[in-house]
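Values quoted throughout were computed directly from the atomic coordinates according to the rules given, and no laboratory measurement underlies them. This is a predicted model, so every value here is computed, not measured. Cβ atoms are built from the backbone, for glycine too; each structure is taken alone.
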Structure P
Amino acid sequence: MNKKQFLESLSDVYTRIGRTKHGVGVIAIRPIPKGVDPFKNCDPHGDVLEISEKELDAYPAPEVAKNMVRDFCALQDGIYFVPNYSIDAIDKFYFLNHSRKPNMITKDLGETFITARAIKTGEELTADYREYHDTKSFKP
């Protein structure tokens, strides 16, 4: 991305990380129409790695760091889907908080999200984790 592309990308910025009633979450900084992917510029070239629960548990890393994987990454069939560029550089959509009445939906098991309805400035963006996270380990 060059300077011009960076400046042009500012027109597509809809959210920021901020304090919410859930602690930390994703906040709309301007109205977002229905059907928009407000995260389209979040690491568009990144990929995910698959790390099993057993691999994560057995790895000799600080437990607090492994808990970040457990807190932020989707778990499906015993596999965590983690960003291939370090847990320290996760995209904003990893900060979506859970809601049984979400305003964001995913059609690809949490790889991308779009707005389920129009979202107002200052509103928190939420997702239903049950759409893409194993419910056996998640208690909504």
Structure Q
Amino acid sequence: MLLAQSATYPLLDLFWTMLVFFGFVIWFWLLFVIFGDVFRRHDISGWGKAGWTVLIIVIPIFGSLIYLIAQGRNMAERRTADVAAARADYERDVRNIAANGHAGGPTDQIAAGKRLLDEGAITQEEFDALKRKALGTTGAHAAP
């Protein structure tokens, strides 16, 4: 029965159905991109955002095409700036984390405390307290 029905559904109709389905997927993706760009913008007011939203909802195809024609280049520039800012934030965070591991981190603090202990500048109790502080442990959990 199913085989008989498939004979009445030609191959070109199958291709057309797939094209329409993927067209809808691309269309919704485009709407998400456009609405995301509209609402991330800082250079237009709330009324401007509302106007673009209403235009895209009321006349979806023409509204989207108008937005892409009018703001397409600016969309790419805003996206590039957002990606560059996110990358700069990430790199700054990585540098801060890496710097704490190399200069002024717990290992360096403990080594400096050990040097002071060996020189006699601090007592064993002060060294233990400094070590607990550098490792972030309390006195009850610290190892002797």
Structure R
Amino acid sequence: MNKATPKPYVLLDELPGQINDAEIMQLLYTTDINWKYVNAIKTLTNFNDTILSNWLNISVKTFREYKKPKSVVKENVKEQVLLLLSLMKHGIHVFGTATAFEEWLNKGNFYFDNKLPVSFLNTITGIKFIDDRLTAMEYGDNV
């Protein structure tokens, strides 16, 4: 990508579009998952601090504390951040844009008992569940 490429997309280039457990473990031990990774999710979407902190199962105050340069992100939060970023990359690949993916996340879906896909993003299992749905869509399963 060139210098004009927005920073969150540069971070996405560093991650696999679909991430497995071994890759997560490798990244957790070799990469400083800090605010720039958390902020990339925020920059790629229109979701606010309250929604993002809910996804990460932390308070809004803690979410905002992560902005400080010396803050330490908990391991479980780092894992969810990596999964969410990988999901974002996969969703952008499937839908073409971050905006189109976000619109899909915010629309009731038959495959999720008419719940919004975004409502599943506060657990690792939920993130993987949404990612599996994206994979099915790539292979011709309906939206």
**Report entry** Value 44, 38, 27, calculated as Cα extents along the principal axes in Å, assigned to which of P, Q, R
**Finding:** P
Requested in this report: Can you spot which of P, Q, R the value -18000 was calculated from, given it is helix-only ellipticity at 222 nm (-39500 (n - 2.57) for each DSSP H run of 4 or more, over all residues; to 500)?
Outcome: R
Report task. Can you spot which of P, Q, R the value 3.4 was calculated from, given it is distance in nm of label points 7 Å out along Cα→Cβ at positions 72 and 112? Result -> R
Query raised in the report: If we compute distance in nm of label points 7 Å out along Cα→Cβ at positions 56 and 80 for structures P, Q, R, which one ends up with the highest value?
Result: Q
Report task. Taking 24 as the value of relative contact order in percent (Cα under 8 Å, 6 or more apart) derived from one of the structures shown (P, Q, R), identify that structure. Result -> R
